[in-house]
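Any read-out appearing in this document is the output of simple, stated calculations on the displayed coordinates, not a laboratory observation. Here the structure is a predicted model, which means the values were calculated and not measured. Cβ atoms are built from the backbone, for glycine too; each structure is taken alone.
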Structure 1
Amino acid sequence: MRSYRQAQIALALSTATEQERSWQGKVPEANDERHIPWLPFPIPEFVALTALAAAEADGPRFLEIGCGIGTKMLLAQAIFQLDVTGFDRVPEFVEQACGNGLNAVRADAATWDGYGEFDIVWFNRPLREAAAEAALETRVWELTAPGTVVMCANLEARPPSSWYLIEDDWEARRGVWQKLPVS
């Protein structure tokens, strides 16, 4: 018999899987010249990266850049009991995330200035153009606070060499890194 906690995790996994399948291609205008269409990162790989990040993070505040419909926030909250926040530029995605009881807002990653408020930051290449994505990545590396753990996929460039390597799978252009204090 499953415990209550196991049932919560199982429900989050099945809900995330079902929603990701049902939302594929549902909002075609989300795909434009600047932005990658909503492309969910594989759930098992996300859970593994989040486990590594949560083990190193100083606190529970989790941010997802380009949160889509919020399935990764749902998993971070249900499995790891993180305090989740996310933002996306597509109103329909934000509405669905909020409908799942998640804290999501409409915002642009290139101008958002709250990166330093979180213990864990997650993103999966929200921008199509290489230069724009590289600029976003640089912004995240610079604006996060010391101690922040950043987990990401489909990067344009490696993080700064001053960041502590937790997991680096550069062949797949993803990993988990922690910002160390400036000495």
Structure 2
Amino acid sequence: MPRLIAICAFILLTTACAEPPAKEMHQAEGAIEAARAAGAEQYAADELKLAVDGLAKYEDAVAARDFRLALAHALDSRERAQNAAKTAVDGRAKARGDAERELAEAVALIERVETRLREPEVAKLPRRTLAPFEKAVAATSASLQEARTALQQEEYGQVGTITVRVTEQIQATLADIDVALKPPVKGRRR
């Protein structure tokens, strides 16, 4: 009886692996496509590459008629692709959050400059002194509109680039306002 069980098990194993595991390969391909759609090429490139490499190894194993190894590669590829998709979703969410935070900080800085320009002591400055500050606010406001557009288009790196530039310009404008408010230093008399 034990010999019969061993023979049945052998037959099951050999017939189960007599053909390439196409179903698992298709699942892996589907998981890779889903990972790409989730943004894995940008946010989980290494894991996605391993999934794609797993499919190449699957093909090599099928060519060598090692269907068990092919099955193992297909399953590994599918798992890596699923992990890449999860990582991509998390990475995209973090990038969006960072971009929204950077944009909000830049907007707050512009509002700070606008408030500062309305302060009575600043408003008393000559028009030729105020004009560059107002021009800087208008230019940075236009740049922030570009950042908002980039955010809507999910170009989060572009948002960061724009907001860094805007933040530097606004901080320089705030410093220039402080300099303009300082009374001129008079020389010493002897």
Structure 3
Amino acid sequence: MASVPDYYPKVNLILEPLKNNVGEFKGGPTGVTIHYTASRDLKSTHNTLLERGLNYHMIIDRDGMVTQTAIMTQRVHHAGPAAWRGKSPNRHHIAIALLNWGRLNNGRTWAGQGIPREDIVTKKGVQWHKATAQQERALLEVCRWLVCMGIDPDMICGHDECCLPKGRKTDPGGILSYSMPKLRRLVTSAMI
């Protein structure tokens, strides 16, 4: 079990934590679930989370800025029905989301917004809103910090890997330049 402080030491912005936490992690968090927000900006993401009674611990903006919206020692609802290595991500995982539209349809978001061609990546015939290099660096840094705090790298998963039933969620899908198995390897390759 990890022993994490309430706040990430390199956080750029702390929004008032949402009031929908569901208590503290018993013994500390044991994993991390990676999401994308499927939204335009931090404000709309925060508002949607408030409306739906959901939350992430951290949101990584397109410029790599890390915003914390929940205290790291508090559990939050973020994964719905899900299990990773026999444990519920809602009860055991820190939730990290990248500000990103996610899966696209003919270069457009679910809301109909067109995405510039240079920000689109196609993987296995599916278009994705590509994560920025700054987001990927920040994600690796946060995950490495969490591993240093005691999170087992094998307990880092994508929402698409842990959701139930399988296929219910697509995040992070193809937004990253690396796969989730590679992310699990990368977090230990250059420990901070």
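When distance in nm of label points 7 Å out along Cα→Cβ at positions 81 and 169 is calculated for each of the structures 1, 2, 3, which structure yields the highest value?
Going through 1, 2, 3 one by one, distance in nm of label points 7 Å out along Cα→Cβ at positions 81 and 169 peaks for structure 2.
Output the label of whichever structure in 1, 2, 3 has the greatest value of distance in nm of label points 7 Å out along Cα→Cβ at positions 41 and 113.
Comparing 1, 2, 3 by distance in nm of label points 7 Å out along Cα→Cβ at positions 41 and 113, the maximum is at 2.
One of 1, 2, 3 was used to calculate helix-only ellipticity at 222 nm (-39500 (n - 2.57) for each DSSP H run of 4 or more, over all residues; to 500), giving -6500; which?
The value was obtained from structure 3.
Out of 1, 2, 3, which one gives 55, 11, 7 for semi-axes √(5λ) of the Cα gyration tensor in Å, for residues 65-152 alone as computed from the coordinates?
Going through each structure in turn, the value belongs to 2.
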